[in-house]
1. Given structures P, Q, which gives the highest value for FRET efficiency 1/(1 + (r/R0)^6) of positions 61 and 301 (r between Cβ atoms, R0 = 41 Å, to 0.05)?
2. Can you spot which of P, Q the value 1.09 was calculated from, given it is Cα Rg over 2.2 N^0.38 Å, for residues 229-324 alone?
3. For volume of the Cα convex hull per residue in Å³, which of the structures P, Q scores highest?
4. Which structure, out of P, Q, was relative contact order in percent (Cα under 8 Å, 6 or more apart) derived from, given a value of 14?
5. Which structure, out of P, Q, was helix-only ellipticity at 222 nm (-39500 (n - 2.57) for each DSSP H run of 4 or more, over all residues; to 500) calculated from, if the result is -21500?
6. Rank structures P, Q by FRET efficiency 1/(1 + (r/R0)^6) of positions 85 and 245 (r between Cβ atoms, R0 = 35 Å, to 0.05) and report only the one at the top, that is, the highest.
7. When you work out mean count of other Cβ atoms within 10 Å over residues 45-52 for each of the structures P, Q, which one comes out largest?
Structure P
Amino acid sequence: MNILHLEASPGWGGQEIRILREAEGMRSRGHTVIFCVMKGGGLVAEACKAGFTVYELAYQKMAWPIAFVRLLMIMKRHCIDLVNTHSSLDSWIGGLAARLMRIPIVRTRHLSTPIKPGLNSRILYGFLADFVVTTCSTILPMISSQSGKPLSSIRSIPTGVDPARMEFSDEETKNFRQSLNLSDDDFLVGTACFMRSWKGINDFLEAAHLLRNLEHLRWVIIGGGHQEAYRKRAAELKLEKIVYFTGHLANPIFALQALDAFALLSTAHEGVSQALLQAAYLAKPLIATPVGGSSEICLDGQTGILVPPFAPQKVADAVGELMLERDKRIQLGKSARELVLNHFTIQHTLDQMEAVYTQTT
């Protein structure tokens, strides 16, 4: 099958990484994958490095006519069998081009945020998509209702963990804890994300403040993003001695392994977080909010503890419970790993996406 991925997003984050990993997996299964991505976008260099054919397009509305014509030529040149769109702009222009060429369209929706109701939804998720894939199940009814598409043509397929990319050495993990000046007795709670306003970092810091007098408890925020405001807030709360910021880590797996518990306190927009899945794969007990797809991984009382958004006291209570109850956190971590191995590996993702592609064509 000749598959064309369209992506108008200029960034490089979980969405773009999912597209690339899925493309690599499909290529390993004998499919040919082509990319048409935003000029200068984050996917360009990474997809080229991975050996894919990549076309750079200007997806901005002023350049639509040129991009539209180029897409028609690319689809014809490569005998495309299926188009997979990922963002709003590429869904419009790519969807119209694919319809003109009578090529089936799969639309992947990576966020759990509501879609615009009305004609916009009817066109983008109805007329310009033969099948819709989401990354968490909570938004399936919303998409069906607003687009008019039957639930039989919508499916949740989270981004699975790739065990081959989860490699680290014990020395790396040991060095990471030593870099934070931790002793063997210290209990380390961490979160990992590209810091945005909706990732719950303020709640993480407030929980640390509430438990600041608990001996041997330390906190770490792994990742880059908009961190200056959070560093300032940590300083205001005088948390410098117990809360650490790592900045961006190219491969944070060894840092996740160094944790005793993992927290993801998103307040909106979350699909199924890769960091949450990776922590679960590493058998870390989870603390998460029931936002987006997080509750599909953090099963309350089974793989972790669910807390409400904007509730630092609940976060503090959960951390205190896990810190004191060693047997419980070991069992939660063990169950979290089993959940990922049984349902959330990259092979599960590829199997389900390949089935969707086959069904759609």
Structure Q
Amino acid sequence: MLELLPVFEWLYGLAESIGLSGTLLTVVVYSVLGVMMFGILALLALFLVWWERKIAAHIQQRFGPMRTGWHGWYQTIMDALKLLQKEDIRVEKRDKVVFFWAPIICFVAAFLAYVVMPFGKGLIVADLNIGILYIIAVTTFTVISLLMAGWGSNNKYALLGGMRSAAQVVSYEVPMVASILTVIIFTGSLSMVDIVESQSGWVWNWFIFRVPFGPIAFITYIIAATAEANRTPFDIPEAEQELVAGFNIEYSGMKFAMFFLAEFVNMFTVSAIAVTLFFGGWQGAFLPSWAWFLGKTLLVVLLLMLFRWTYPRLRVDQLMEFAWKILVPITFANLIIAAIMKYAGWYW
């Protein structure tokens, strides 16, 4: 089946046809791409909110939203509009600059990763030769924003939530990066497109089927990524039993919604990275490449949602102990095994 034209080249041609050139041409093209990506991911986040509500309802043997549209499809849209209209309540003794910028940085950081995300064959904004490293770098801004939210709120519960988030993300980034490096050893490239193309061919060329290091790397990655996205059972920064919602307790209206939507965008991001690294990315037959990528990613998202509504939340000491005493040794041992197999040629 014919693939779609690369969006980037198409926009350049369209802009040139109306007389734009030079720096102005580049600015216009990147601005249009940014607006398109924002719109797509905003709609995707709303869909994921609705989808999780339905999944949670069925796991708990109930219907979930049913009265507002088909299976309550526009309930989430109404909630978004409600948040847009809510009053922006600000703490009197807050750190004004830090408090204001925290949700913005969190929201922007969630979208920056999609600059190098290969949605399909030719459907990528910029194929950087350090693509996966870029994603690891920009997603780190999320933890900075959570620290800013905790500090700027001038609230002890918010501060504790922000500090917990920093400790959690730093701890689980180590096994997550080690799991990613296991794949990089065999691709020899940090480019997201190169990683996908290295899995071309039959299904068994996907890294998830490269025994023994592939399945181990995927399992450790998905656990660490769940913690990175602050999802249950690793949602300690938002532990409402102890911290009354944690770092975002003093936020309301659209600022709260920015944190909330960023969480769902991050969940899709870590799922898309998992698909790129372990499930062949856009590789597939008969359907367009973007359909394969989206379908695979939504299946991983479904897995993360099932985690949330199946497992209980860990205590903070259990969370840290699991990262440093279990995940880190396993991922580094797996990385060493993969390196030995690559050097000796014991892989297929």
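What follows draws every value from the coordinates through simple rules; no lab data is involved. Not measured: the values here are computed from a predicted model. Cβ atoms are built from the backbone, for glycine too; each structure is taken alone.
1. Numbers: P: 0.25; Q: 1.00.
With respect to FRET efficiency 1/(1 + (r/R0)^6) of positions 61 and 301 (r between Cβ atoms, R0 = 41 Å, to 0.05), the highest-scoring structure among P, Q is Q.
2. Values: P: 1.09; Q: 1.31.
Among P, Q, the structure yielding 1.09 for Cα Rg over 2.2 N^0.38 Å, for residues 229-324 alone is P.
3. On the way: P: 136; Q: 161.
Top value of volume of the Cα convex hull per residue in Å³, among P, Q, belongs to structure Q.
4. Details: P: 14; Q: 22.
Considering all the candidates, the number was obtained from P.
5. Numbers: P: -12500; Q: -21500.
Going through each structure in turn, the value belongs to Q.
6. Working: P: 0.45; Q: 0.95.
Largest value of FRET efficiency 1/(1 + (r/R0)^6) of positions 85 and 245 (r between Cβ atoms, R0 = 35 Å, to 0.05): Q.
7. Values: P: 15.0; Q: 19.1.
Comparing P, Q by mean count of other Cβ atoms within 10 Å over residues 45-52, the maximum is at Q.
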